[in-house]
Each structure stands twice: as C-alpha cells, then as structure tokens.
Structure P
Amino acid sequence: MLKNISPLERMLLVSVSFTMLLLLTRSIYTKELVYGFYIWNTFLAVLPLLFSRSLVRLNRFNLRAILLLTCWLAFFPNAPYMITDLFHYAEKPPVPKWFDLLLVTSAAWNGLLLGIVSLMQTEQFLSKYLRDRWVKISVIISFILCGYGVYIGRYLRFNSWDAVTEPQKLLHTFSLHIFRPQEHMMMWAFTFLFGTMFGIVYFTLKQFRLPGVITRPGVTPRATNTGS
C-alpha cells in the first residue's frame, strides 16, 4: 500500500507517526492519556485528505465527484482546527514542558499540512473542469468556510457530524450569523483572520512548486484551463 502513495504523503505519515509516538511515550511514562484527544482529532484531520485523494483520481465530474467534494468540504476544517488545540498546552508535570511543546506543535503542524495538501488536491481536480478565475474563487471561499468551521467547532462545539445528526440546529446558528452579523462580530473577525492566515500559508507553500507535490506517482497532471 505504501508504494501507492506519493513522497509527500509518506512525509505526512512520518509526521503523524512522530506525534503519535510522542503521545504514546507520554502515556507510558505517566500512565495517563493526557492529550489523548489528539488521536481522534488527527483521525478527523486525515479524512479530508482521503476524500481529496480519491477525488483527484477521478477522470470525470459526476455524482461521485460531487459527493466527494461535499464530504471533503464538511470535514476540511477538522484539519486546521488542530491549530487551536494549542490552547490546551500547559506545564503538566512530571513530563517536561519542552516535551509537551513538541507534542502540541507537531500536532498543529500535522493539521495545517493535512488541510493544505487536501486543498491542493481539490484545487487540482477543479482546475480540470473550471476556468482559473473560478478555481481561485473556490479556493478563497474555502479559506473563509474553513475559518468559520474552525470557529463553530472550537467555540460553539459543533462538529462535522452535526450536518447529519443536527442539521436544523446548525442551520439556525448559521442563519443567525448571516442575518445578524452585528451581533457576532467576534465570530466574523475570527473567521476572516483565520481564513487569511491559512490562505497566506497556503499560497506561500504553493510557491515552492515542488514536482509531484500534488500528483500521485505515474499520474501526469492535465493542463489547467485558462480564460477569464
């Protein structure tokens, strides 16, 4: 199976494994599962990558592609959400503070990178069927939706499953934010600032232009559509 993943995906696996090894070492040493939430949060952060990975392998825009895009968008904020887990960082003896610092920062890095790679793959798929302008607009919208998703996840305690289990509650909250924006200025500030930060990191990393960053081994990317 490892032969079917790209070099970047291998490094993602190494990075996630490093964090899990730190967590395992901490648990064995203290006999407590402090920071155990990283197991579940990392699983949720990997899901958008799995969806985008399947999406980029499709050769047509069909119902399956729409379903994968919907699932990807629903779970996409779970990856950068891990940045906010830095709030849980505190000195917790007998583990050295520097050890926990490595644990939480590596986990935050995993979430950020998983989100970026999944968005790159999604952008690659969209570029085969949309004009460049609409691809860029879609990417920018994803930044905003990501910031919003992180906010309602961190502060309102919604999760991706609520779109299925509690859609009415989620839609009610969303409508309040849209139609009464003056009552939720902190939410909008967080949404746009977090989305801006994520966008800066995303476009910065794209400038590296590393060959094979997005595509799978043996797959030649199609030329993107041009036009305005």
Structure Q
Amino acid sequence: MAMTRQDTDAMRALQGLEDGSSSVRLRAALAVGTAPDPCFVDKLVERCGLEPEFFVRDMLTWALTRHPVSMTLPALLREVRSERAQARSQALHTLSKIGDRRAWPAITPELLSDADDEVARSAWRTAVVLVPEGGESGLAAMLAGQLGRGERETQLSLSRALVALGGDAVPPALRTATMAPDPRVRAHALATERLLHDPDTGFEFAIEEAKRVVALGGSGQEGR
C-alpha cells in the first residue's frame, strides 16, 4: 500500500525529533503538536527523557498536551518510574501541564523525596497541581519533610510549592518544622512562613533573615 502524504509527513516529523540540530528538533516538535496523531505519543515521551535542550523539551511537553489524555496519561505514568532522572522529571512536568488528577496516585513519597533534586522539584510542583481535595494536609507534611534540602534553587522551589499549596494545611506543617533540631530546616521553614504571609518578599531576604533568627536561638514561635 502506497504511503499517503500524511504518512510521509508523520515519518518526517518523527525523524526530525532525533535530528542532530536542536532547531530541527524544535520545529519537528512544533509540527507534531500542530497536527497531533496517536503514532507520535510514544516517541514524544521517549524524547522527553533524552532531549538535552530545555526549549526543545518544553515544546515536546506542549506537543504531548495537544494529544488526547487517554493516550498520553498511561505513557507518562510509566515514565515517572523510569530509571533515568530526566525521564522522571519531564514526565512529571508534563503531567502538571495536563493537570488530570487521575495521575495523583503516581505522585509517591519516593518521588517527592527523589534523590535527584530536579526530579523532586518537578514532583513538588506537580503534586500541588494534582492533589485532590482533602489531601492537602498529607501533602503539606510530606513537602515540609523536605525543608532544608539542597542548595538555594532547590529550597526556593520547595518554598514556592508550599506557598502555592497554601490553605489551612501549610501553616501547621511549617510551625512543626520551625522547631526541628536541624538549623537548616528551621531557617527554611521560617523563610517559607515569611513568603506565605508576604509573597512579595524576596526569597534571599527571607532566608537570610530566617538564618539570623535561628543563629540567635529563635524558632520564630516567640510571642505567638
């Protein structure tokens, strides 16, 4: 059977996703998202886990969001269990963009505490998007369990996730963390409290102020 024009275009796009030029891969991902086809889904998910360029990965995610959730969701849920950190991270990022809460059971404590900071950061952001009603307190406690982790960028990501979660669930988890034995945890909790109450406060200012309070022996609970 002769190949149709559509078949030829699809094959060209699939080949383009693996081209040595990032600009060609970017255009191919754009083309795939512009004309969605079920045959693209597995290749898009695979490329997300391998693509070295951020802008191309973002276009791959966009292309996946253009396909039916019934096709993308199973493939992404498999990918969050991948041995490759980038595959887990990008699959989580894509799930956050799709926003289908049926993916929530895949956001496990293991992912929220993944040894790879990029994966953990993606998991925190995705969890806040997908958490079902009534699950906020449990998520707040798990996120608070990561306070003090990593360098400044990772700490900022966690603070932002907790602020985005907001509601009544976050303050109790932060109050508990402000009394932790580890000064890094206490400082991070205090800085996040500051951001929760005043989102316009810069993280750098909040964390340095929190470190000063901790260094002086305070937990931020005095006078409450």
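Taken together, the values in this text are just the output of simple stated rules run on the coordinates, not laboratory data. Because the structure is predicted, anything quoted here is derived from the model rather than measured. Cβ atoms are built from the backbone, for glycine too; each structure is taken alone.
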- Item | Of the structures P, Q, the one that 16.4 was derived from, the read-out being mean count of other Cβ atoms within 10 Å over residues 17-24 | P
- Message: Starting from the value 0.5: which structure in P, Q was distance in nm of label points 7 Å out along Cα→Cβ at positions 57 and 89 calculated from?
- Response: Q
- Note on the structure: The highest value of distance in nm of label points 7 Å out along Cα→Cβ at positions 65 and 145 among the shown structures P, Q is in Q
- Note on the structure: One of P, Q was used to calculate distance in nm of label points 7 Å out along Cα→Cβ at positions 161 and 177, yielding 2.0; that structure is P
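Hey, log10 I(q)/I(0) by the Debye sum over Cα atoms at q = 0.08, 0.09, 0.13 Å⁻¹ derived from one of P, Q reads -0.36, -0.44, -0.78; which structure?
Q
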- Have a look at P, Q and say which one yields 11 for relative contact order in percent (Cα under 8 Å, 6 or more apart), as calculated. Q
- Query: To which of P, Q does the computed value -22500 (helix-only ellipticity at 222 nm (-39500 (n - 2.57) for each DSSP H run of 4 or more, over all residues; to 500)) belong?
  - Reply: P
